[in-house]
Structure P
Amino acid sequence: MKIQAEISIYPLKTKSLSGPIDEFCRILKNKGVKVETGIMSSFVVGESEIVFASVQEAFEKVAEKYDIVMDMKVSNACPNRAEKEKL
């Protein structure tokens, strides 16, 4: 099933916030998940199996290097951004 997720990564105890966030998003994109990065969160769209597996992998890889907090909201009912423009 297709899902949409809003994910926020909060790196802790690091001077550079962008490094862990960029790495997290890069891993998702390399797995074929559509990622749109915003100021405070990233919007992710894809098949649920791929999104969940990719998020788990990205979280684990980034968490090996940094202390992080992740906040994730997932929906199978929200229209994606392209569909919102048609409404």
Structure Q
Amino acid sequence: MKKFRKKPVEVEAVLFDWTCTMLNELLADGMEFASYDRHQARNEVYSLSIKTLEGSHKVSKGDYIIKGVAGEFYPCKPDIFAKTYDVIEP
């Protein structure tokens, strides 16, 4: 099998904090949910599945939500995120 190197691209990402506030910010930025359960009075999200290019994906505790180069959103496990991305300092 051939080897390939990932092209350097910049993405936006956020460590999802399970608040309704962050969910609303992501929805305003274009993310679409497949399903969710939240308690508005407590500002808490209990479960979340988001629409991705490959179908819906469940977001788990500790996941980052990434906005890709084509404006698509997808969850990413923290260990994979740490191996794949570096912070860009302003």
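Where a number appears in this text, it was derived from the coordinates with a stated rule and is not lab data. Remember, it's a predicted structure, so these values are computed and weren't measured experimentally. Cβ atoms are built from the backbone, for glycine too; each structure is taken alone.
Side notes on the structure shown:
- Parent structure of the calculated result -13500, given that helix-only ellipticity at 222 nm (-39500 (n - 2.57) for each DSSP H run of 4 or more, over all residues; to 500) is the read-out and P, Q the choices: P
- For relative contact order in percent (Cα under 8 Å, 6 or more apart) computed as 45, the structure of P, Q it came from: P
- Distance in nm of label points 7 Å out along Cα→Cβ at positions 4 and 68 derived as 1.2 - corresponding label from P, Q: Q
- Among P, Q, structure where semi-axes √(5λ) of the Cα gyration tensor in Å as derived comes to 24, 14, 10: P
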